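Take a look at these structures.
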Structure I
Amino acid sequence: MHHSYKGDVTPAECWSALESDEPAFLVDVRTSAEWNFVGFPMTPAGRAQPFFAEWQTYPSMAIDGGFGLRVAEAIKAAGGDESSKIFFLCRSGARSMSSAAALTDLGFANCYNVLDGFEGPPDEEGHRGQIAGWKAAGLPWRQK
């Protein structure tokens with residue numbers, strides 16, 4: 001299946017790219033409510049902090065038409081460019097695919113979707129964050 005972005009990576013692959021010497025950026029595209037109530041990812045010490053940019057604006061959940069340009073400007077301001085690796089993270093992977101494609105359309109060649117997102121799919125009891133995704137992989141995160 002052809003996606004209009006570079007590819008999909010696991011949370012662990014994303015972390016190791018963020019740790020490497022090449023400039024790499026993490027963009028959390030969930031809503032402000034999710035960052036506040038569910039928690040948010042942290043990046044390796046000494047690396048660029050995650051960017052927080054809503055793909056869909058809370059509470060209307062309309063897609064933000066200015067998303068791509070806003071993220072592009074933030075990445076350039078942080079020293080990145082069109083060749084930088086950019087990793088997109090949402091709750092479970094759908095919004096991050098769309099946002100990776102949006103940045104790819106703006107000329108960024110290395111946009112990746114982080115598989116299973118921050119929380120991953122719900123487990124048998126309906127709880128997220130247990131079986132896949134950033135939190136389940138044991139990567140650093142915090143609550144506001």
Structure II
Amino acid sequence: MKVNNKPVLLVEDDQVDAMSVTRAFNEIQVTNQLVHVENGEEALDYLRDRNNDKPCIILLDLNMPIMNGIEFLGAVKNDEQLKHIPVVVLTTSEEQQDKLSSFGLGIAGYMSKPVDYRQFVEVIRSIDAYWTISEMP
């Protein structure tokens with residue numbers, strides 16, 4: 001991903017899925033730091049803390065406790081300091097309404113989490129490839 005080698009923020013409450021992202025990053029040699037938080041509220045706290053580097057991308061699960069992904073997206077996209085950060089939804093949700101709501105809030109992509117680890121790595125590889133060549137302002 002390397003967009004100025006800023007961190008990647010992973011917003012994911014499932015520890016197994018978070019470990020899969022970490023393993024996939026290592027396997028495909030993503031050198032960006034992966035910052036993991038477990039819900040939208042923790043993610044907003046991280047993003048609003050001036051001591052933290054802003055991420056180059058946010059990988060977002062939708063189904064989380066406390067503040068779900070759609071609520072988090074609404075908060076981020078209505079925040080002048082945060083709305084420019086690309087968000088890719090990485091979720092098990094196949095709900096059409098989740099897709100409509102997510103794109104309505106300006107996400108950069110919506111990816112289903114495959115159950116198979118090899119397929120999961122390929123999804124992460126695709127995200128990495130796209131954001132490696134994408135030019136950011």
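Which one of I, II has FRET efficiency 1/(1 + (r/R0)^6) of positions 43 and 115 (r between Cβ atoms, R0 = 25 Å, to 0.05), as calculated from the coordinates, equal to 0.55? Clearly, the read-out refers to II.
Kindly point out which one of I, II the value -12500 was derived from, the read-out being helix-only ellipticity at 222 nm (-39500 (n - 2.57) for each DSSP H run of 4 or more, over all residues; to 500). The read-out was computed on structure II. When mean count of other Cβ atoms within 10 Å over residues 59-66 is calculated for each of I, II, the greatest value falls to II.
Given a value of 31 for relative contact order in percent (Cα under 8 Å, 6 or more apart), calculated from one of I, II, which structure does it belong to? Provide the component values of the computation, followed by the final result.
Working: I: 31; II: 26.
Working through the options, I get structure I.
Looking at structures I, II, which one was distance in nm of label points 7 Å out along Cα→Cβ at positions 67 and 99 calculated from, given that it came out as 0.7? Of the options listed, only I reproduces it.
For which of I, II does distance in nm of label points 7 Å out along Cα→Cβ at positions 35 and 83, calculated from the coordinates, equal 3.0?
On the way: I: 3.0; II: 2.1.
Only structure I yields this read-out.
Taken together, the values in this text are just the output of simple stated rules run on the coordinates, not laboratory data. Fair warning: this is a prediction, and the values are worked out from it, not measured in the lab. Cβ atoms are built from the backbone, for glycine too; each structure is taken alone.
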